[in-house]
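Heads up, there are several structures right after this.
Bear in mind these aren't lab numbers, they're just calculated from the coordinates by the rules spelled out. Bear in mind the structure is a predicted one, so any value in this text is a computation, not a measurement. Cβ atoms are built from the backbone, for glycine too; each structure is taken alone.
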Structure P
Amino acid sequence: MRLQCAGLTDTGMVRDHNEDSFLVSQTESFVVVADGMGGHQSGEVASRMAINEISAYYDETLHQTDPIELANWPVGHRKPKSREERRLIAALVRANRVINKAAGENPKYSGMGTTCVAAYFVQEGVIIAHVGDSRCYRFRKGVLEQMTEDHSLANEYIRSKILKPEDLPSFPYKNVITRAVGLQESVEVETHFYPHEPGDIYLLCSDGLSDPVKVPQMTEILASCGDDLAKACRELIIAANTNGGPDNVTALLARTVY
């Protein structure tokens, strides 16, 4: 199995700097998107710090048989089922610890954090981990399906039937997230495993894409671009900016080839 990837990030049409970051690993089959938050451009610091720490963790544990710090495992966390899942969770937990420590030590970084969505590909399928409202979608046989549930106040209200999906555009707190990497001393990372099918393409993105570009338009773009992942990323970014580009926008596509 090998992984074909393409990624692109853009400031958008409203913001004056880009607080998104992404990673395509050069040593293992995993990809990450992070969307930072915080004043005085510290969101950019948080997302880049998350990417750097996750990358460093994977480099350090590549050849270790049992690299996980189980003594520091978050209380209430579901126990991982595989070494790969454990490494993915532990990498995000480490990033959380480092970002939270930096925010506590430097007043200009106070309150900084980042959403994060990551995917680790193995022979049988893909492990997806996320914190916050950056998303992962799967494009399979012409159908685009959202594979992650936002850790956001709006999504909690929708699941509790307090808010209807059609009322979301007017909901005043739709951008409030309930989990982020770095905001607290500990973080709960949600993970899921999905088996592969031939031709599957995974889209990881920040909410700068998923907010202005809805599933039908994303589906049309992915279908029209076929296996040209770089072109699809460009078209997704163009669509977000054409629809107002209200935020930084990042699109990362990954496809397994056997």
Structure Q
Amino acid sequence: MPSPAYAWPGGREAAITLTFDDGTKSQLERAIPYMNKLGLRGSFYLNPKDGEWEERLQPWRAVADAGHEIGNHTCSHPCSRALWGQDHGLESMTLAELEADILKAEERLRKIIPAQTERTFCYPCYYHHVGSGPTRQSYVPLIAKHFVAGRGGTCNLGFAVAPQACDLAYLEGHPAERLAGYEMIGLCERAAARGHWLLLVFHGIQDGGLAVADGDFRELCDHLKRHENRFWTDTTLNVAKHVKAQRK
């Protein structure tokens, strides 16, 4: 059971956050309608890239109106150049350049969705550095400066964060791609046994890159809804604000 100092609302056993990267079509067509049907809320991290970004952001107004968080995922989605074998990447960026990219995304998100005045950040490709070798440095402090929290990734299978000890500026997220419904449910139950906060990371639903099957996603959502007296399923922003308030 969770520690009394960090009890979840309503005496629930764990916090679960369904997070989604890159604003894919399948999220709009498959994940959001089913989550809305069950009354589950999640965090969707968007890249308002240069070009027709206003048009691309329009469908997400209704998503925000339904109670979901629209988070910042940068404009240009910079990753390590080692990932793609390209010359340009985080290793060739400065903190100032990255901050400008993040703040440009924030300005665009606030223009299209002005009702959400605060949000959380999602690290593209889970990387949290700029430079390389002797010039490599973390940009986690930059996220701590501008956002309530930041969600990254993890290489630790079965990992969920302990609310009393986690770094809100870099929250470990558990990738869900190719997991079966029962596996994701098992991760939730493991978090409940420890009183922890599980942040699941989704990209495509049924199709697209790093996808999870639609049926498996629905199985997870059904379990969370059926056991809503045990699991607090909410956005990264709302859970992070709760954790921050408990620490005070």
Structure R
Amino acid sequence: MKQHPLPHPMDFNIKKPTHIFALIMIIITFLVFIILPALSYFGMSFSTQTDQISGTPGSFGIIFEIIVLLLQTAIVIALFIIIPVLWYLIVNKFTLKETLYHLKLRIHGIDIAFLWGVITAIVALVVIVAIGALLMSLGLDLTDASNIPELELYFSLPSMLFLIAFQPIAEEIFFRGFLLEKIDSLIGEKTAIITTAILFGVAHLSVGNIYPAFTTGVIGILLAFLVIKTKNLYSAITAHIIFNLVSFSIYIFAKSIL
């Protein structure tokens, strides 16, 4: 079987303008999806989305929602997918085929990857329910634990379904495909698992609400172990999408009966 070149930290050369450009793009990604959510936790009003649509009447509301949805999708694709791919192409000088290999987007073994994804999604749901039950038994109020209400400010049900099904693909490419490998090559596998889980959690912080970040961080650890075990990112993508859809369905059902 053909051996693919391994990325090396010294591939980056600060004297090369293209490498500087790639680094700036990665920094922008961190700024938008990690630094700004961290600042928002302390009440600073930053968002990758525009104003909420709840007060926009009629057809204008629909048009505005479509624009916001397209904007959100474009930002996610650009920062979570295109920029990591550019890093591999510009800095590591990989071909597109080699880039997909290092992102672990591999067709070989995809059936087993899907199976492990389903199993991990079930485990993740059980773990999160158990954590929630434990925290409630300790007297913590988890009424506003979900960050889904934030999505409801901007999007209708169909749009939210699209986002929670699509965004996991981009998030997995960036966190478990790109970052996990890069950090692993710098400081080791265990540190890479913990670091990517923390960053993944911070990216899901809500204003004054740390619970979504905590639970997402736990899920990030499970997904990182899953990718390392299967060596296939499709396993994590499957688990992430299933977890999102089931969690969302439970939220909508609970909301309808309360």
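Thinking only about distance in nm of label points 7 Å out along Cα→Cβ at positions 152 and 176, which of P, Q, R has the largest value?
Once distance in nm of label points 7 Å out along Cα→Cβ at positions 152 and 176 is tallied for P, Q, R, the winner is R.
For the read-out distance in nm of label points 7 Å out along Cα→Cβ at positions 216 and 240, a value of 1.1 was computed from one structure; give its label from P, Q, R.
R
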